[in-house]
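**Q** Before anything else, here is the set of structures, which you'll find just below.
A short reminder: the numbers here are calculations on the coordinates, not readings from a lab. Given the structure is predicted, the values throughout are model-derived calculations rather than measurements. Cβ atoms are built from the backbone, for glycine too; each structure is taken alone.
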Structure P
Amino acid sequence: MTLPTPTVRISRDQHVWSFNADMKPVVSVDPGTVIEIETWDCFTGQVSSENDTLESLDLSRINSATGPIAVNGAEPGDTISVSILDIKPGPQGAAMVIPGWGQLSDQAKGPLTRIFKVNDGIITMNDNVSFPTAPMFGVIGVAPASGDIPTFDAGRHGGNMDDHTNGIGATVHLPVYQPGGQVAIGDMHASMGDGEICGTGVEIGGTGLIKVDLIKKQKGGYPITETADSWFTHASHASDIEIALKEACEEAAKLLVDQWGFTIEDAFIFLSVAGDLGIAAFYHPSPGCVTARMRVPKIAAAPKPFNLK
């Protein structure tokens, strides 16, 4: 497939470490604009070898997100749709064992850093372990309704969602809370599994190609990811995965009822028999958020998140 030529380019030097209600754009673009973004890895260039562990890092420089990008005409109550056309990871990434973080932290010894080499779509972990790239963005969000939210956290504005479905070919529908939306993107992974159970994917810098569009007077309660055959609702919580799972289900059911005319009972049953409830990020215990998602398969009765007729 031939990719469109970007008309705007944003370097990784133009970035933020938090999403706040007053953030100002580095560029303003019209809906339909194709943009090339350069992103740092989540460590903002601080990790170059296995000697660089968490204890040697400046933690105020974690999860830099390139932007913000204002979309002309976007107002609270609208949705900015970010289509991820391509992601090109750099040649080297890293993952970590962080003491006290994640599902196996009682067994794995840390701090420890593993360096990965990336070449021709293959990630090499060591002489015995290699696997294909599956690049995605961990952080994608907009200015929140109020306050200042670090890019390490997730919420209704998006942020550090750490959902591997936010990769090439996906469109992320972001609810708008401030004029222009103020989109920022970062935390690229060459690969990341569901749960991101140690707290890191293959953390890597690189470039992405995105297109921004605008849906007027429609929005979800959280970001919604759309792929070729499904759409995914999300929910995040500071620590309780059960709350996030329930809210992700509620988000999906609400769209089925409000947009597509399902009864709540039919929505409940349909999500149970045809959908998939899953965990995007759950590297607890840790300081970060947990994020759940609900997959809704595209069918004729509900082919996309919003009914725009």
Structure Q
Amino acid sequence: MDNLLDGKTVSNHFKQRIADEVSEMVSNGHRPPHLVAILVGEDGGSKTYVAAKEKACNLVGFTGTILRYPDTITQDELIAKVEEINNDTEIDGLIVQLPLPNHIDENLVTQTILPEKDVDGFHDINMGKLAKGDNSGYISATPLGITMLLEYYNIETSGKHAVVVGRSNIVGRPMSILLSNSNKTGNATVTVCHSRTKNLKEVCLQADIIVAAVGIPGFVKGGMIKEGAVVIDVGTTRVDDDTKKAGWRLCGDVDFDTASAKASFITPVPGGVGPMTITGLLNNTLKARKRTL
């Protein structure tokens, strides 16, 4: 299909640029960026995501470390480990893979990570900088990756009407801010929709750009998309599928078959936003390392 926004291709493009910078850094006698991921428990999706991040680190020349803990780890033990990493000058970026077990306060853990090592962009300070249009902080990895995708394909956002379906602090809110901020992939007029939005279909039909990040498989149908709109599907829900070896497949928030017939550009699932999320994370980690040089 000639209207696909191919996240794999774009991710490889940016990874090569990152790898070149790391190679130059090392050749000048500096250590490479070091990213640490903390994985708690045995959640299948989390294990898959962390493994993909480790592989990406190796590809671009980063040092990648995964710290695995059972879901019985206490909140105090996890906080202590985060604080230990905060004080380690040989570590540039730290992510704690979500979700965490119910007995652990995810917000407390997130806010314990030093803002300058918060390469997931979840800390209140980084979120606040984003809201102010201050580029010195770290942007949440998925929205950052989406802007890199838009930039690569020269998707015009200035003056366009963008509709973001979903208001999470990880994707929806930061994405809406990025699209409205004054930057290369911004200056759009943004509408944020959610579960309480009335006349959602009518709102979506006005959109030049739709970002679907609601977490409901196939939620955005072709009938909700106007001809020629750009559709960004952030959804990655595992659904049962006996035809697959794993017994499941990834399903996006957009009904791809009906939407792709109307969209000028659309991201597939998998292979669209997913690879760009990891690239956004790598980009933030490189930024963190360069600040310490």
Structure R
Amino acid sequence: MGVERVLATIRAEDGEVHDALLHVDDRITRVRERSSGHRTAIIHVHGIMGNFLVGTLRFLPSRLARAGYPTLVVETRMGNVGQLFGKAIFEDAVRDIAAAFWWLEAEGYDRIVVCGYSSGASLAARYVATHHLQGIKALISISGPWGLPQSLEERSRKWGADPSYDEIVERLAKVVGSGTPDRPEDDRLFVIEQSRGPTRRPQDSEVYTYRTWWHSRGPEAYAAMAFRQLPDVTVPTLLVQGTADQVVDPEEGQRQHDLMVESGNDQVELVWVQDAGHFYKGQEILLVDAITRFLGDLA
């Protein structure tokens, strides 16, 4: 039959409801279950644009499913237009990953790997660092930034973003960072031009509300800083980084690896995908091979 796709409804503990898509090949999954004695599944966490747009590596879930690893791609409140409608609050989105975990456990999976791409890697790291559950067996970080605020600040300076990172902090600290309750003005939209590339065209720009930027990219968004989370991750971890990544500086992957090793995790692997950009176009097979080899070693 090959890979089937099952649409699931995931409900977080605070009542937030999201769609999720399970990619599964039943035959190969049963073969792997018989050989390993376990039912292993993957939670895949998208980047900023969400799993039903262009914020995830769309080729990845089905290929992992064909290797015998059912993959649940969960939408979170940080995806799609979440940063425009006030739901992209980083710490709240951790609840969406927790809901995906419990959904998979209810489906009978006893070994769960949490995998995140781009900003989703930061979210995955936060979840694993704060939820030391027996069923969580590994973390996979694909093109994960050292810290979302730090990575954005570095990009802004590199490309000459308008407004600059410091200008945004100064403006928003008077509103969202003032310690007052959320107010309507917190959800005002603003555009950062030239924040992801050298032009002022839409593809090189980003859009947020005051509140969603502050809680995911602001200087006090500690939950969004992977380097603050990774020292508390004790499970086997795979870090994958493209050498030609235009969004996350490749050096950030090496820094995360070294930090985890220094923190006492002796099961950390960093894999470089040569000539791969942020979207791994043309290097898809190399990324899939790195992940399936890592997962095979876990068994």
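**Q** Given that helix-only ellipticity at 222 nm (-39500 (n - 2.57) for each DSSP H run of 4 or more, over all residues; to 500), derived from a single structure, equals -12500, which label among P, Q, R identifies that structure?
**A** The read-out comes from structure Q.
**Q** Given that FRET efficiency 1/(1 + (r/R0)^6) of positions 141 and 189 (r between Cβ atoms, R0 = 25 Å, to 0.05), derived from a single structure, equals 0.50, which label among P, Q, R identifies that structure?
**A** This value belongs to structure Q.
**Q** Out of P, Q, R, which one gives 17.1 for mean count of other Cβ atoms within 10 Å over residues 61-68 as computed from the coordinates?
**A** Working: P: 24.1; Q: 17.1; R: 21.1.
That value comes from structure Q.
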